[in-house]
Structures are given as structure tokens and as C-alpha cells.
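Colleague: Some structures to go through are shown next.
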Structure P
Amino acid sequence: MKNTFFKDKVVIITGSSMGIGKELAHQVLKAGGKVVLTARNAAKLENAKNDFNMFSDNLLVHPSDATDYSQDVLLIKSTIDRFGRLDMLIANAGLSCFGEVENTLPEVARQVIDTNIYGSLFPIMSAIPELKKTKGSIMLISSLAGLHGMPGHAPYSISKMSLKALAQSLRIELQHTGIYVGIAYLGFTVNEKEKKTLNAVGAWEAVPQRPKKLTASREETAAKILDQIKNKKHANAHFLFGKITSFLSRIFPYLLFRLLQKNFVPYK
């Protein structure tokens, strides 16, 4: 990043042990910001910490379950104890699954929905009092599944669509506080090879590779998210494929429905 917007800013990034969250942390740290890495998997967090050794003075690692409100309160306290302030919360923690609704176990649907909804809502609830002091920023990380329900990904789509409602509600509730609220609708992003998703019965499987022409790098995706925060744009659908999906969902929803219907292949 070539600007100084993030210099000395204190940024909590949930779900930052790997993937887009980790790359967001890397770019903020390179820009001179201070980052709180947090996720449920302590071992993966420790690996991320080791990768960021050169930024140790500006880094706090705090294992935490974002869906547990009491742990989120402790996360905010730990951040203030270390850095004295909070400027941004990027609600990036998330979980995906695949499989038709009729084949999905209830506990799988609940796990995905709880992670993606409460894993965003509860950290935000905990962070708002501190963000008011700094007139800070909240960024919600959604998906193209938050624009139109994706067949074979219903629980994921439900949870990501809910983030739009949360962003809209917060924007009005916080309009007099100076807090910026944004939501990013991410397209397909290149994942690490060890990235996993849940199938309908709760087993972990590798995330399928998407066509290269429709896939962005983690570096590109993270840069777009941070640029959105800097420019205080309320909503942004990423890259051409995302913008087309956003346009169709608003202007020609039936056409988008037909395209998804035509291309859907049931899971075996």
C-alpha cells in the first residue's frame, strides 16, 4: 500500500490466521498499522505470528471464538490494554459449506450460520464503544452469495445475506457517531491448499478450485477491501464478475436466477 491512511491505526481482523484475513493483516502491517490477529485455531495463529516476526512490535495475537460474546469482550479489552485504542474492526471470520438443503445435517447448517452471523455481530457489538472514541471503521466481509442465494450453498447464502441487513442497520444507528460501516461482496479468491469447507454431513473437504479467469489473488482482494475502508465506500462488489452479479441481482434478478438454474449441478 502506498498511502499512509493505515499508519498507526489499530485494526482487529477476525479469522486472520490464514487466507484473506491473514493477507489483510500483512498489508496493514506493511502500511505501518497495528494489527490484532484473532481466530479460533491457536496453532494456525501461531504460524501466522511467526510469518510476521518483523512486525512484532505492532502485532497482538489473541486466540478467540468470534461467536462467543464473552470472548469478544476479552478481545477488545486485550486490544486496548496493548495498544490503547481501536480504530477498525474487520469482521472476516467465516465458514462455508456445500450440499443441497435436504441433505444437509441441522448441526452443519447451524455451525455455518452461527459462525457467519454471530461471528460478525458479536465482535461488532463489543467493539462499538471503543470505535466511537476514535470515529473508527467497521468492515463486514460478505460474498456474492450475499447478493443472490447460491444453489448448493443455502446456509452460507443465508448467513452472508444477513450481513447486508446488519450493515444497513448499523449505518443508520451509528450515523451520528462518525463510525464508518462498509460491506464487501467478495468474488472467488485463490485459497491456500489447506483451506477446507464443510460438506452436507459435516466432513471437511478441500475448497474446489475456480476458473482462473474468475478468480482473484488474496493480495488483490485484500487491497480492494482496504481501499474501500480508506475511501469509506459503503458497499462494493469485487471485480468484474462480482459487479455483473450485483447488477443482475438488482436490475435483472430473473436472468440471474435462470443463469444459476441452468448451470447448477446437484452434488453427488
Structure Q
Amino acid sequence: MSLSGDGTAQDIFKAINQDVPVLGIPTGVKVHSSCFSINAKAAARIVAKYLWDEISVLEEEVMDVDEKAFRDGILSTELKGYLLVPYEPTLLQESKLVSPRTIDERENQIRTARQVIRNFENDVYYILGPGTTVKTICDLLNIKKSLLGVDIIRNKEIVALDVNENDLLTIINDNPSKIIVSPIGRQGIILGRGNLQISPAVINKVGKENLIIIATHYKISNLPNGCLMVDTRDSVLDSELKGYVRVIIDSNEIRIVKIK
């Protein structure tokens, strides 16, 4: 087993290829590959099943960010290879599904972003998670957004780019704040993958009632079992976040989705 993200998974693939089975426990900043369990508890269950010969191994994808596309301001993933992984589909995460670069998808992102902007409140700090869906908000406001980072805006202006947990807690302090995130394509994870800066301490300070989730029709239609997931590394908070939530998916259109 390996506690890691996509970069380490790629290093392991280069070192051992498919000589031995591997199972990743997601702890990295980027976890787009399908060689990872959903969380640490799921990893323990997978290993137990494998040791008792209840499951076999299958090839699972090792993915990472396409650096060339990223330098051009495009968030895309690239297949790096396959690792042999003990296969228990209900306990493994799917590989990230990149949003299609189509006119329909882009227009859906724009309409969704406009809906979010219409709902903006004055003097409220908005913590923006990573990804192209959230980035569209900043595109429409004509302000900068770090593609893989977490940023803060207030009154439609940038307050800070690419912040860490301490920056977030210091800047928002006790001021009114909200968090805007979008699920990772096909994985459905809204917190705990790619946005670890939005920690349990930050979520508790902002308040779970101030969590804004946005997605496109394409993302919603490709959620695993039609559900969202969280993995904040705080089991109590994860339990509190579970239940049905509103997801903004278009102009004046929301979808009620379960966080499981």
C-alpha cells in the first residue's frame, strides 16, 4: 500500500510496473488515478478481502495532470500507465473524467457561473476551489484564478491566490464566508481531493450551510451511483456533511443530490 497522490503513483509505476499488486491510499494534492481506494478505511477492507482470496487483481489507471496542457491554461489529465490493483469496485475510486471541451459544456459552465455571480453577496469572502467549472466564475469577472489552487475573492475582486489552510483561516477570520466547489468528474468528490487547503477547520469556521456546490449537466450525469462524496480526513465532519444538498447546474436550475 502507498499513501500518496498521482505523482507518487506514477513513480511507483515507473519503478515496479506490474511486478506486484499496489493499492493507493489517497493523501496527495492530486488524486485522479483509479489505483486508489475511496479512503483509508476502504483500503483496509480491500486488503483484507485480497488476503483472504476473496478478490483478484485488475489493471487500474495511473493518471496525472498533462503538464503541457496545464502550461496553456487547460486542466487535463494524461494516462501514464497501469498498475495491478486488488479489485473491489465499490471501494475503489474512479479515475477523473475531464470535462469535455465542447461548446455545449462551456456554455453550461458560463450559465452556471452567471447564476453563482447573481447570488453573490457584498462583503462576503468566497473561497474558490480548483477546476475549470469554478474558474469560469473568475473568467466572467475578468479576474485571475489559479487552476489547481484555492483562491479567495470578495466583492468580485481577488483577495488572495493559491492560499493554504493557514491563509484561509487568517484572511476570513470571523467574517462572513462561503465555499464554492465542484465535484471531480466521475469521482464525485467535492472535498478532500485537490482542495485539502479547505480543511475541516476551514469548513467548520465557514459553516457547512455556506457550502456552494456547482456542476454541469455532464458532471452530474456521470456521478458514481448518482451521488457526491467527501473525504475531509475528519470522520465526524464527513458524517455531518452527508445527506441531500443543492447543486447549481445551470441558470435558475438546481439538482438535489445525495452526499453519501
Structure R
Amino acid sequence: MTPRDVFEAHFRSADVLLRVYRLLESDDGPKREDLMIPKLRRMLSCRDDEEVILLMNQLFMGVVRERAEMNLAFFRKENLDLLLRQSVVAACSALDVFLPSLLDTYLPTVIQIRQRNFVPFDSETKSFFNNFRLKLEDIWPLAEEPSMERRWGLIARRVLDYCKSETLSNERGIAAAMTLLGVDKPWEKIASQAGEREHSLRERIKRVVTRRNDIVHRADRSVTDPHGQPSPIDNVWTQNHVGAINTVAMACFTLARERVKELSTGAPPDEED
């Protein structure tokens, strides 16, 4: 599977949750009393005393029968909002899986081609590697390996292992991953690829990642008020911010693939200083 396939396989659950929410939401809410209900009772051969709940909007009409054990309160907005919150979590989880897959696929090639010059010089990426260390036991395989290609392969493995121990699915991690793959000014290029404004796209990613953390760790309560009420959420906000994750992932995949093609078909490996 390509990194894009990996992302889409995990992102699908976020999309499904949003679609289910859209089917179940209704301005009028679920109904026990409606002109349609007697007809539906006859169609379904329901008992006269069986509780039947009608769900209806412009996209969907459904009947919930008594044995489903779902009363009117089950379909209240507070419960349906859980679908939106889980869509945010699922979308961010897809990003969690996608970025390591992107590095696994392309970083070894980038390191083999650029060799010592693969290390970015920008301060943001350098700070991402502040805790990177080679252990003493890592030195001997490098020293004993006769092939330079194998040595760079071992270094690539250590860098990949380190990246997997760090958080990549946020604004800083996305920039670090793309810079490692040879994409300079990554957020500028991601926004250009997506046809969006850089500041707006970065802010949406910041907000959705923060919201995921609030949902997972505090039941969607902010870090400043962890015992307060859950933050309000709606379909428009969720669609917009979950969509931003999809946009960024697709842009990153395209940029990484094109950059590796350029490096592979371009000049020989960068010369050492």
C-alpha cells in the first residue's frame, strides 16, 4: 500500500461517522407522533402499543422499533455530537498513521541520495531532533559495515525509529517530516498544492489537533477548564477541520512523491562540504 492508501483506509472511518451524523440529524428531531407513523406501523406489522420512533430529514427516513432499545433521548443532539467528536479523533488518527508511512516509504531514498546533506538546517526541524542520539551499540554496525549504501541505510533506520517516537501529527511534526523529505518551506508548498492560504490551513490543523487532545483526554473539555461543560461542536466546524486533515495529507503525499522523483532523476548525491 502507498502512504496515500494507508491514509485513506484509516480516514474512511472519519468520513463514515460524518455521513451517519448527516443521516440522523434533523431540525425537528426524532418523532413518536407523525402522520406517517400509522402507515409505517401497518407496513412493518407493528403492534398497536409498540413504540415506534420516526427519523426523517431531506436525505433519510428511518424507523426505530421498540426492540432496538433506543428511546427518544438516544437521538438527542448531545448523543449525536459524539459522532462528530469521534470523527475528529479518527481523522487525526489517520494522520498519525500516514506520516510515519510517508517517511518509511521515501526517507531511505532521500538519505541515500543526499547523504550527509539530508539533515535540514532550519531551526524548527533542528529542534525536532534535539533528543536524537546514537547509542554506543549503534556505532559498531556503522563502523563495521563495508558498504556506504548499507551505512546510510542504517542511519535511515535510526532516524525513522526516532521519528516514530515523536509526535508527527501536528503543525510542527508535519513540517519536520516534509523538510526531511527535501521539501523546503513545507507549509508554503502544502498550501500552494492545496490552493489554500497558508495561515488559514495551518490554523485549522492546530485547532483540530488541539480539539482531538481535548476529546481524548478531557471528554472535549478545554485544558483551561477541564471540569466545565464540553465545548460545543457542530457539523460545519467538523467537516471543515476534518477536511483540512484530508487536504494536508493528500498535498504532503503529492509533494513528497514529486520531490523524491526529482532527487532520483536529477543530479548525483549532494557533495560533502
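Taken together, the values in this text are just the output of simple stated rules run on the coordinates, not laboratory data. Every value quoted in this text rests on a predicted model; they were computed, and no experiment measured them. Cβ atoms are built from the backbone, for glycine too; each structure is taken alone.
Colleague: Matching task: 12.5 is the computed value of mean count of other Cβ atoms within 10 Å over residues 171-178. Pick the structure from P, Q, R.
Modeller: Label of the originating structure: P.
Colleague: Assuming 23.9 is mean count of other Cβ atoms within 10 Å over residues 19-26 as calculated from a single structure, say which of P, Q, R it is.
Modeller: P
Colleague: Okay, next question. Tell me which structure, out of P, Q, R, gives 4.4 once distance in nm of label points 7 Å out along Cα→Cβ at positions 11 and 35 is calculated.
Modeller: R
Colleague: Using helix-only ellipticity at 222 nm (-39500 (n - 2.57) for each DSSP H run of 4 or more, over all residues; to 500) as the calculated read-out, with -15000 as its value, let me know the right label among P, Q, R.
Modeller: Working: P: -15000; Q: -9000; R: -21500.
Only structure P yields this read-out.
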